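Alright, structures below, take your time with them.
Every number in this text was worked out from the coordinates using simple rules, so none of it is lab data. All of these numbers come straight from a predicted model, not from anything done at the bench. Cβ atoms are built from the backbone, for glycine too; each structure is taken alone.
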Structure P
Amino acid sequence: MPHDAQPSIAVRRRSHKTREDLFQAVSELSVDDNPRELSARGISARSGYSVGALYHHFPSVEGLLVAMFERRRATLLEQLAASLREAPADLQARPLIEGLVDPVFEAWRRPPRKVLAHVLRLQLKHASSHIDIEGPLERLIHPLLEALRRNRSASLRQLTPLEAGLALRSMQAAIRAPFAAGDPGAGSAQHHAAVVDGCLRLLAAPPTPAGA
């Protein structure tokens, strides 16, 4: 490795560590479920970095919170894509759908409710400028279509790419909306059942008529 490349690598490592430490500070401050604690001064005090360092890495506290959410969502989408790629060919519609829905509910139940609702509102606020709310879902379309193509259970429909994208966006909206609104029923068994039933209507093949 060229000698003059080493400082650049060291700078990137320091930058990565700073960002990780700031994310960790946000996680720790979120425990009390009070979005007001997620201020520049509060994050600076908890992380040990100056306010200036925070603004060097992120345009604002809002930008830091949204970046943290987006990173976690990217990790979740990778997990869902892997699940679809590994889905057995004989998997029935309900367990395939639950394999998509359950990890999302598990991830969204984890953060404190008020903080999660606050971050979701920030994400929507920033969407028109530099964050695409639905764009990341595109990476699930091909794995979903491939899982449907491989499936031999006759319990699932074959979809076009457009239909697959619409189904995924519908699933995202059905899960997201109660959390974003701070609904006390968000993440409940009833919420989960409603999302699974909605996905079944979108993805499951119609039942074969008796005697057919």
Structure Q
Amino acid sequence: MLKKKNLIFLGPPGAGKGTLSEPLMAAEKLAHISTGDILRAEIAAGTELGKSAKAIMDKGQLVPDQIVADMVAARIRQDDCADGFILDGFPRTVAQAELLAESSAKCGRSIDAVVLFNVPREILIQRLTARLICRQCKASFNKIFAKPAVEGVCDHCGGELYQRSDDSLETAQNRLKVYDEQTSPLIDYYTKKGILFPIDASLPKDQGYAALVGVLNA
């Protein structure tokens, strides 16, 4: 059992958050939580939050932070989060982090650690422009950081791997710019709270995973 189990994975696109969360979830009973999955589930279930979000999205607008935070709070109260969870992609701003702190405290599942995935910018660019996606199961690989066992073939379902046309240098630079402007202030926010734990996520996968487990058991 990990010493720190209610987690936020923080880092820019291409930092390897998803790549290192897979072996961690295989070894520990942690739920992986993404806001996209939550939104789709709430809408499909027809909950009040889901109805509110759908009405806003149908107008082409962004779902307000408060609704997303309430959805996340409802999600982490579920039984499969009792042994811990990984929040990936939320919060993205300090305002969202403050809402999350309030809602998670109310349900007794406050955040234990925020793991910061540190990767030099040039490596991020390489990774973001080398991504491979499975046509069938949509699993993600990388020609540099997370190669499939067989070139061009998905490890999970045997489907064909391809590179999306929008995985370009310009798109990668824009994604990193958005992270710098909107999300990187969370580094200072969580540092001041004393729960930020950086790791070198530019290391090979096995070494990066060892570093991750090390900070979670420190």
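Observations, loosely collected:
- Among P, Q, structure where helix-only ellipticity at 222 nm (-39500 (n - 2.57) for each DSSP H run of 4 or more, over all residues; to 500) as derived comes to -13500: Q
- Origin of the value 4.1, where distance in nm of label points 7 Å out along Cα→Cβ at positions 153 and 177 was derived from one of P, Q: Q
- Parent structure of the calculated result -0.38, -0.52, given that log10 I(q)/I(0) by the Debye sum over Cα atoms at q = 0.12, 0.14 Å⁻¹, for residues 17-112 alone is the read-out and P, Q the choices: Q
- With mean count of other Cβ atoms within 10 Å over residues 41-48 derived as 13.0, matching label from P, Q: Q
- Per mean count of other Cβ atoms within 10 Å over residues 81-88, the highest-valued of structures P, Q: Q
- Computed over structures P, Q, distance in nm of label points 7 Å out along Cα→Cβ at positions 57 and 185 reaches its largest value in P.
- Source structure (of P, Q) for mean projected area of the Cα convex hull in nm², computed value 12.4: Q
- Origin of the value 28, where relative contact order in percent (Cα under 8 Å, 6 or more apart) was derived from one of P, Q: Q
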